Structure I
Amino acid sequence: MTRLTIPRLSRRTLMQGAGAAATMPLVAALARSALAQSGEAINFTAWSAAVDQAKSHVTGFEKATGIKVNYENFPAAQFRATLVTKFTANEPLDVIWMNDAWTPEFAEAGWIVPIDDRPELMKYNAEIEKYCVNAMTYKGRQYGLVYYADHMAFMYNAELLQKAGITTPPASWDEVVQQSLKIKQAGGPQYPLMLALTADAWLVEMVGAVMNSYGGRFTDDKGNSALADPKNGALAAAKWITDAINTHKIVSPGAVTTSEIDALKAFGNGGAAFALLPRYRIRPLNDPAQSQVPGKIRIALMPQGTGTGAGHYTCGWVRYFGVTPHARANKEREAKALKLVEWFGGKANNEYVFQKMLMLDLGVPFCTTPLNNDKDIIAFYDKWVGGADIINKQASLAVTKDVIAPWFGEWNETNNQAWQSIFLGKVTAEAGLKASADKWNELKKQG
């Protein structure tokens, strides 16, 4: 995955330029209607994840409804930039995958529309975790239907720990250093901790997880940046990661150019004892068809930092389906778009088919509470994770990013560069965090 590149346009400039079936009564009626026969396809734009599952579900939708779908996907690292380019060029997008961090920016720009006036979609809120609904809400309006929620997880290779005489995974970042050095001395990997620190869309969540475990926040109670506050856990987190690379040498210097997918592959090849990865990666890591260390990877609580407010906290996020003004501009097209959103983010054939498919095939978690009691889901956790107890406890300690604002995308480019400069030793942790803080406060002042 290449580095995230965002068109260097201000948010103001961007805003100025923006302009299954028989058992589902609604879908069955639609399949018989002239709407399904009108021939106009719905444009569905996503990032390159769960491609086979998405294609399969699109095919099921087309067969059930008679509605055609133009599905296209783009690399995740460049997806926001891709959408920005397409929206500013007035391309006909109808349904898009959305990152919760982009909601205010896209809502303010007029690129997504609220769906809370559509009861056929809002009925699903009764079976969605409250925090997931909140993550799709901006200024009191809900902008989509969720299909995926996750958090950054601390994973370890139980076999490598055992070979080094370690019986319990680290509970603190100090213990991560101690155990990593012990693993190196026992002939283990040269760099026991795998981190993906390239400047892409994952970096804010990678550093956010460590920062949260130190009790740190991106912003204070007034919405101003807290990064330059020496008492904030961000400074301790930045220094810990920098020392892990440059002093303790338990993280490779190449981490600054390592993407999340590259980290996953290396960890799955047995190249590290510990790794920070999205929780859903546990499935392929323990799959003998995809990993060289199947059955050896386990999840522990995020190591705890030091200082006020420190704990086993991590960074969480939500991804959802959004609807565009292009879809809403035509009632017929909008009706089709809403059906597609329901088919993916709600139920298909009276079941949460897509959410369950993602979980069983890829380990991608969900927000839909009824699936927690599904026998297949329970069996999944037993097989691939060793039970759901740690998973559920960590999920309860996930912290959503407190930088969800219209200027998030513009600020995050500076933020990524600031953290990378710290890791590379180009600036001190204090100077790097101040640069990010100054950019945030500048954009906030502009409104």
Structure II
Amino acid sequence: MKLTFCGGAKSVTGSNYLIESGETKIIVDCGLFQGSKYAEELNYSPFEYNPAEIDYVLITHSHADHVGRFPKLYKNGFRGRAYTTSATLEMIRCALPDNFGLLKEEAIRDNHDPLFSEEDMNAILGITTGVNYQEPVMLGDFKVTFFDAGHILGAAIIKLEAEGKSVYFSGDLGNPPTPLLNYPYMPKDGNYAIMESAYGNRIHEDRGQRREILIDAIVQTIKRGGTVIIPSFAIERTQEMLYEFNQAFNNKEIPKVPIFVDSPLAIKLTQVYKQFPEYFNIKTNYIINSGDDIFDFPGLQFTQTSAESKKINDVVGPKIIIAGSGMSNGGRVLFHEKRYLPDQASLILFVGYQVDGTLGRKILDGEKVVRIMGDTVPVNCQVLAIGGYSAHADQNMLTEWAKGVANGGHLKKLFVVQGEEDSATALAQRIKTETGVETIVPGASQSFEL
């Protein structure tokens, strides 16, 4: 068995791994590089393998940094089959056209052809099959099983078995307990593991305190008469925020102020969430079954059109705006940031990971002046990040997952990926110390015989 790291090595984004056994070649994830101009340019580089020789593609989840280059793979010759969970397939069906629109804008701006065509995008949807958790499928020389990663709706840990060996790909691991989803699957076996490290050098605040921090920040901003801006990923973060605000209003913990979900994609994806309640945890399903619509409550407004979005400016007094994109690198949130970042009474609240080089990361790192849509904008508002709401596991949780795999007694090597180099290295050192297993931070294009 051979494993090659074609993306995601010493990088949070661009997840892309080639695993081979016998005559079968499988790609796990085919994601976009994100976060900087250099990252965008990497997306246009040729793949390190011949796409026409790939038999299968496995997708861990629907975030663009895990699936966004899949249409390009088809454009470059892939004609095999792809597999992911049923919920992820529906999420991709909604999210890919939005990603394609951003890529077209980027291509126009930089005067080159888009990364792929609409025909390529539609083609990959036609060759992708949705499967259930814990139901193995035979793909050539491999037996493949998807397990619940607890990260976003449909996200999976993928186990591949061949040659009497087993390999786990963590995808992105969730940060339990989450408002909506289950605890990530904790393997107790495996000869090799490839695991993420986005928060590999960080520990989130106590999960029990994150809700208190959220409510206190909202209440204080409302008292000041300010606006709360939440740059939110359309997938999971938006839905979790709606869950929390619904509960807070029901319990009268927050004064009732207008809440706007200003993201057409988030609105579409929220409908997908409603289609898959079987992926939710027991508590969430209990609330839903009691008759409480967690995604629709008094004061909540979904602004689908640009005209509706602009009318948010006419709403006087405190309000909460949940808008994309989650890293402030595009989307409607930029218009709100331009308006409210200079306002001392307002708050920008980050509830997801901010990749190095993005506008969100610059604001979070304390830059007092930023550029938005060509204009210089002072940052006078309050800035807060609640890491406990991140969809990514922190160092403690990641180490717990790795120790679970190692405790089976058969783990030979563990590879740490999908994190900035310092983050991946810190996690690798801790795992090696606590498990004694050889732990490697691979470089781009490195291959290993398993």
Structure III
Amino acid sequence: MLVLPRCTAAAAILALAVPSGLQAQAVGDRVELKALHHLGVPLHAQAGGSLTFERVAGRAVATVVELQPGGAWLRVQLEDARSGWISRRYVGRVLATPEPPDVTEDEKLVWESPSGCEEIVRAGRRMPKSDASALRVGTWNIRWFPIGCTAQEDCPENATNVAWLACAIAWMDLDLLSLNEILDTPAGRARLADLKNQLRARTGVRWASDLNRCGPAAAQHVGYLWKTSRVRLDRFADIPEMNGAFVPGMSPDACAENLRPGRYARVRSTAAGGVTLNAVSVHFDSGVADRDYQNRRTAVARIATLALRGRPIVELDRDILVLGDFNTMGRSEPSPVSGEQEIATLEVELAPAFRRVVPSLACSEYFQPDPTVERQRATLLDQVAVSSGMQEAPTTSRITGYCAVKRCADVTGAMPAAYQALSDHCPTVFEVTDRSLDPRAPDGVVP
């Protein structure tokens, strides 16, 4: 898959695939390999190494995950999760990236203003589904819900517009939403209850919620919001290992260093024979310092060994979603790592037990890199990972919100109203069907 720093950069490579030597330079490029010998393309353990540890068939598709200085050697990951180094002469072509889906007039209105959203939802129009029976799942970091900033700050302009939030969730036709940055204070609980009531008014059905248990009430929490007519959630548990600062056997607190654990839930469709899966909502350490980056690496490394009550989930080959704010923002020191490079590293770390779902856009959040310059830039922080044993799991997700409307372009001057009233992040949405069930597991969940 092609990972780009901004969607505007994608326009330069959305033409036909091009020959090797023109664009096979960037981490994240999706390339087709070219065999120069009937035995296939040699895959090496090290750049420039003379020892070939295996060969790959010509025309195999791979993603560039690392470049040797000068670009003569590339480390690639194949679609079957194998990885290794190849000489650049074995790159046949860079593959074109699919165009992001068109932004409809309805979508623009939903994210332009509360009144525009209400007009669309009252008319009964919703984000289209590819499969009417599928579960619509999303993840959204709703900035410090409901006050918009920490309790030590004063930001009334960023307070969550709960009515608009309910309208947007109703328009996305979500059945299950992974939540990030939710406060568990009395005011936070009251506003969450208000959100569920407003959702019921717009959808005609009851909604429920759950948040992680550890940490101060005024700290950020992860959890779930779901439509009870479509799914049932139970067996909730904090997963401390998804906090990179947590040290098993030493840290008594799953929210060590004021970070978030993962929040586990068993998810069951209310439809007969419908989807049943395991979900883990996460919010990894934010920041570009090495400490933050290493905490994220630690948390990602633990995904493959996720356990519940001492039993590794992935060893049971059950259907698993890990979704939320992965904070793939890179590192500033000791050696710089870009956000795109961190995403490429994430994909290698997830394999082979998990894989990343490819988003429709290369951004899900806006930030101001220079406080002296009134310009916001887009980056991709929110991710979805699925277990490899999840049959016919989603391969792509759709990023909506003003990120989609802006097509990830820089914003100079005033940000869109939804940025102020909802979040600096945009929602990520995908679908899961009953074909995703593991055929070897009748209920698809940890007993």
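We did not get these values from a lab; they are worked out from the coordinates using the rules stated. Keep in mind that what you see is a predicted model, and the values were worked out from it rather than measured. Cβ atoms are built from the backbone, for glycine too; each structure is taken alone.
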For FRET efficiency 1/(1 + (r/R0)^6) of positions 79 and 415 (r between Cβ atoms, R0 = 30 Å, to 0.05), which of the structures I, II, III scores highest? I
Given that helix-only ellipticity at 222 nm (-39500 (n - 2.57) for each DSSP H run of 4 or more, over all residues; to 500), derived from a single structure, equals -10000, which label among I, II, III identifies that structure? II
Here distance in nm of label points 7 Å out along Cα→Cβ at positions 103 and 223 has been calculated and equals 4.8, so which of I, II, III was it run on? II
